[in-house]
Every structure is written in C-alpha cells, then in structure tokens.
Structure 1
Amino acid sequence: MSWCSLRPDPILVVTDKPEHCTCLLAAAQHIGECRILVTTQPWSMSGPVLGVIADVDLKQSQTRACLDWLDEQLGLKKPPILFLTDSTASAALREARAYGATACLPRYTEARAVVASLFRMIHPSETVTDVIVRRGASRTSDLFEDMFKTAPAGTVDLAAVEGAIDPVLNAIEEGGLARWLDVVWEHDDTTFQHCLLVAGLTVAFSQSLGLSRVDQRLMARAALVHDIGKAQIPLAILNKPGKLDTDEMAVMRTHPALGYDLLKASGKCDPVTLAVARHHHEMLDGSGYPDGLSSNAIADPVRLLTICDIYAALIERRSYKAPFSSDNAMHVLAGMGGKLEGALVKAFGKAMLSSGERLGRAVA
C-alpha cells in the first residue's frame, strides 16, 4: 500500500482545571490525537508532541513546577506552545513567554480558533481542513486494513468501526466531498479505495438529505462495513486486473451473504448495517442478489447506499476501464429506472451538483 497513514505526534493540553477544557480537547481531537497533562495530578509524558496548549494559572506554584518539568521533558527542540491567559497585559504575556510560550491568546477565545492558531504554527503551509479530511481518510483506511486482516478468521472488531465513524463525518462536513475524493484517489488498493469512496459518498448524501447526526452515523457505519464480505473472497478473484469470468463472478456475488454472516457472528450489529451488508446489490425490480428482493422488501437505507455504491463503481479508475465522469455516471443511474428509486437518484444528483464544479473534474 503506497498511501501513508497520517499518524502525527499528539497535541498536549496542559491544564489545572480539566473539567473546564472539554471543548478544547474536542476541537484538538479533530486534527490529531490528544493527550492531557493535569498540573494537579502526577505528571507523565511519553514520546514527542506536535504542539502544546497551556490553559493554566501561572500564579499557582504547582503549575509553575509542572511547566518547569515539562520544559525539561521537551528538550531543546521544543514544539509550538500556545498559552491561554486571563490578561493580555504585557506583564502577563512576559510571564507566559518565560515559561516557553510561542504565542498567547485570551482564555475566552473559542476552542476551534485556539486549535486553528496552534495548527498554523505547526503547519504554516496546510489548513486545518486539509488535515481533518486526510486524518478521516487515514482512520478509515486503517480500519479497512485491520478488518480485512481479521475477517477471514470470522471476526470483525465492531468497536473499532465506531471509532472511524466521526472522522468520516467530520471530514465531509469540514472539507466537502471533492476534498475527500482527492485523498481517496491516492489509495492504490482498489477494494479499500472503493470502501473509502462509498463511505464518503454515503455521508455526503446523508448530510445533503438533512438526516440527523444519529442517522448519519448509522449510514456511515453501514457504509464502512458494507463490503466486508469481500475479505473472504479469494485474492486471485478480488484483485484480478481484468473482468471476472462467469465462475469468478459467481464467487464474487457471495460477498453480501458472507458479510452479513460475518457481522452477525461478530456481536451486536444493528439491523440497518446487517441489511445493508446483505442487500446492497438488490434491485427494486427483483433482478439483484443474493435474495432477489424487490420493491418494499428493500429498506430505505439500503436503497440510499446502493445508489452510492453503483456511482462509486462507475467513477473509479480500473486497469480494464476508464472512469466515468460525474455527469456520465449520473446518466447511467438515471437510466436504471425500475431498479433504483427515482426520487433518491434525483436527490443524489442534486447532492453531487452541490458538491461543486471541482467534483466533476475530480472524477474525470
């Protein structure tokens, strides 16, 4: 796999009032792993850090002692250190700088602005949005890699799936679908690329439909594992660089049922995710597989994800076919009358248009 995961050193939040920095921690975790160092508790630190946010009262002797200890731990090559201060008077700023502050902000500064300021000091040539998108794709790719390693043995870590949901939602919310596609195209494993793409499309479509955060998470979870049955398909078939013959296609078509059985055996998996895994190749006219379902037997979440799945397959690059443009892919979907729900296809088309002009160029 040529695509490198984004695993930066963590951001360290130093505080003497941990109950007051919930929003700060949540904002920092959007762009990287986050550790907290509480000045009033035993101090420990392992490995380097990407940057430091200090939300402390320098009048406290224990706080000053903690910062002196931290200074020793960081060594000569220190990361950026952003202090939050109650006062912007020159004396307060000088005191903060005496304890290593690279910059200072008022304590009332909104948490996202604090994190953005620290990030600009760490990566002046990048944006926070870029990192949120890349981190979301990285977390998702890591999940797929782990799932596809363990699934042949008959298990899927459903708790790990939960950890990949919010990074995808945040990436699409912050950067939009076009940026997600830019990152997805960097992945050289076609199966993982497809899963990343379907996950992003499903989240973007769900958000455009105005689904609640709970329902967005439900659809993201289903999208992340919808093709997990492919982990039990022989690699010679899964990674074949050309079209599958009749026998190979018959084997490939077992992946929805395999995925369903795998998820069901892995613990408490919600009914929507199970239905999507088994039925995402079913068609409204009964021509799909594995169960030949039709009409009302196919649930709405399955209908939604099936559109994203087909669109993804059309715009993907393959050694044996050129990718469809977004317009051509939508033309194919629109021509599948009777197989897909027309109203959802139209809504999906609007969602793709709202993603901007750049989306069309990204898949061309």
Structure 2
Amino acid sequence: MKTTFKTKLAALALTVAAAPAFADINIGVVFSLTGPAASLGAETKKAIALMPTSLGSEKINYIVLDDGTDPTNAVKNTRKLIGENGVDAIIGPNLITNGVAMADVVNEKSTPMISIAPIDVGADKRKWVYRVEPSAEVMVGRVVADMKKNGVKTVGFIGFSDSWGELLLKALTTTTEAAGIKIVATERFGRTDTSVTAQALKVQMVKPDAVFVGGSGTPAALPQTTLRERGYKGPIYQSHAVANKEFLRLGGKSVEGARLPVAPVLVAEQLPDSHPNKQAGLAFLKKLEAEYGPDSRSTFAGASWDASLLLQNAMSKAIKTAKPGTQGFRDAIRAELEKTSKLVGANGTYTMSATDHGGYDPSAVVLIEVRNGAWKLVD
C-alpha cells in the first residue's frame, strides 16, 4: 500500500514538474546609453520607469541593454535578449543604423520589434519590424513648407556623413523639389568632429536663403554655432532629432531662432485644444515630470512611451490566445500590432496595416523654434 502511494506521489510530482510554468512577460530594450548618441538614448530611456509592470495578473520585466552607439553591439544585444532572456518583444533602438542591423535578427528569430528610430526596411524584413517615429520625409517636409511660406528659394545642407544624414538629405531633396526650392550646397561632417569651419565657409560662399542642418543630438549644434560665429544671418532649420535639453544647453545663444519639426508632446501645453494628441501628451508629461522633475520632457521619451502603448494594446489581446514566453505569444503580438487602429499617443496617432508598420498620422507634427533657450510653438 505504501509503495503504491509513493509511486503515485512520485508520478504526480513528475507531472507537475513537466507542466510548463506561466512565464512573466519579458520586454527587451536596446538604447544608445554611451557613445555619440548617448544624449538621445538617455532621453529615450526615461519612459521605461513609467511603463506598466503588469498586464492583468502577469508581471512585465524590462531588460535594458546599452548598444554604445554601435550596430555590432546592437546586434549582440538583440541576440542575447532573444536567446538568453527569451523576450517576447523588443523596444528600440534609437539609431537607424542600429535598427537596420537589428531587423535582420528579429526577422530570423521571429520576435516583434518596435523601433524608436525611423527605420525603413524592405518588404522581406517588414514582418517583425514596426516603428513609432514618423518618416524623415514627413518631418523634413514640415520645415520645407515653412521655408516656402517665408519665401526661401535656396537652401544649403550640412549633415552627418552617415545613414541619418543621408536619409535627411534624401528627404530634403524630395520635399524641396516639390516646393520649388533649390539645394545649392551639400556638406557633410562626422558625429564626433570638433570643427565644421570648412563646411560652413563653403555653404556661406553660395549665400543660401536658409540652411538645414541634418544631424541629431548635441553634435547638430556645431554647424549652427559655426555659421553664426562666421556671420551667417539667414534662418537655420534643424531636424527633429535635436529636440532635447542638451542641444539647448550646448548651443546656447547660437541656436536661438532655430526651427524644427517635432512630435507634439514637447510643447503639449502650447497646443490648441483641438490638437488630437494634446490630452495624451499632457498626461504623459505629468508622469514624466513627477519622476524626473520639471523640464525633463523630450520627444524621445514620448516615442518610447508610445512604443509601450502600442505593445500594451497588442499584448492585451495576444495574451487571450497564447502564453508569454512562447512563439505563439510573439506571433500574436505581431499580428495585433498590425491591426492597430487610431491609437492616440503622446507623440502621435498610429494606424498600421500589413503594408504600413509605421502608421504615423502626419497631422500630429508641429513646428517649433528656440526662443530664450526654450521650445516655443510656431505652428
């Protein structure tokens, strides 16, 4: 009798041990927290502390890794998150070069990724890759519309000598051609360069009506500072990738008057009540500034927050059909992301489909300028 009881008990123990545990939800995060893009990565990371730590009764863990502004590291991080940590999805990165490199891995490993960087991958890699940032053409088109409105006929370009600079130049070329504005100078510089005097002088020689700086973060302040020191008095436009406090601090008086397109969260209080993202932006800023203090806002934090909103929306439906930690759950997240419809975030409104994994509504974009060391809404 005792032997039979022990046998049954042992069998029961084996059955329990063999049953799969209901795993936590694990979300991988890859940002540039060191290296030339650290100022952007630090801003993007801010929203992680505000993200939900549970979905119903399930715990959510965020595993944050630094790619060091290096695509090779970004790939290593992605493989680690998927292979060792078994993540259900990935948020990040904040750089295009890193995002394009990571896209290969998430497609290979069938894991959904929501990029903060505005990457544009081919149809063969689109299945597992989504993004929250609007395309460069949408953002650059906003400043070109302002150039045209103000009678600009010619523009000079000083931009990064990398994929981000190339993307911005391509967007500027497309949108200025449509607006009847001519690009009369094209100069490049590296993210880590300490001088752009030669490039600035070449641009000034052709006397453009305006200059567009195709950079990001604090390095983008260098061309504007140099142009002003050399006496250039025309309007200077920047890309949306400079919208953080460090750009204002480093640029100081030299970046006064700079105009740039941004997601609405940066100036949420200044938006008209009719703007569709005003209330979502204000709600996010309340959380952000409670955590980090006054004036801690940035569109980069808003972008990662919106990535979380997209993921929460998808996971809340995916969990009804599959368990976290399984391929079925990852498949369901991917499918639900693709069904996103008019989701209102702090940075924009998103509607996705099988052919559009960005789905950013261009009407959310606003134009701002630097006035007295602060961001002010223009239009």
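Taking 1.01 as the value of Cα Rg over 2.2 N^0.38 Å, for residues 180-259 alone derived from one of the structures shown (1, 2), identify that structure.
Working: 1: 1.25; 2: 1.01.
This value belongs to structure 2.
Structures 1, 2 were compared on distance in nm of label points 7 Å out along Cα→Cβ at positions 172 and 204, and the highest value belongs to 2.
Between structures 1, 2, the calculation of relative contact order in percent (Cα under 8 Å, 6 or more apart) yields its largest number for 2. From which structure (1, 2) was mean count of other Cβ atoms within 10 Å over residues 60-67 calculated, if the value obtained is 15.9? Comparing all candidates, it corresponds to 1. When helix-only ellipticity at 222 nm (-39500 (n - 2.57) for each DSSP H run of 4 or more, over all residues; to 500) is computed for each of 1, 2, the one that comes out at -13000 is 2.
Can you rank 1, 2 by Kirkwood radius over Cα pairs in Å and just name the one with the largest value? Numbers along the way, then the final one.
Working: 1: 22.6; 2: 21.7.
The structure with the largest value is 1.
Tell me which structure, out of 1, 2, gives 13.0 once mean count of other Cβ atoms within 10 Å over residues 268-275 is calculated. This figure was derived from 2. A value of -0.45, -0.62, -0.87, -1.17 was computed for log10 I(q)/I(0) by the Debye sum over Cα atoms at q = 0.09, 0.11, 0.15, 0.20 Å⁻¹, for residues 68-235 alone; which of 1, 2 is the source structure? Source structure for this number: 1.
On distance in nm of label points 7 Å out along Cα→Cβ at positions 228 and 348, which of the structures labelled 1, 2 is highest? Mind showing how you got there, number by number?
Values: 1: 2.3; 2: 2.9.
Largest calculated value belongs to 2.
Where a number appears in this text, it was derived from the coordinates with a stated rule and is not lab data. Every value quoted in this text rests on a predicted model; they were computed, and no experiment measured them. Cβ atoms are built from the backbone, for glycine too; each structure is taken alone.
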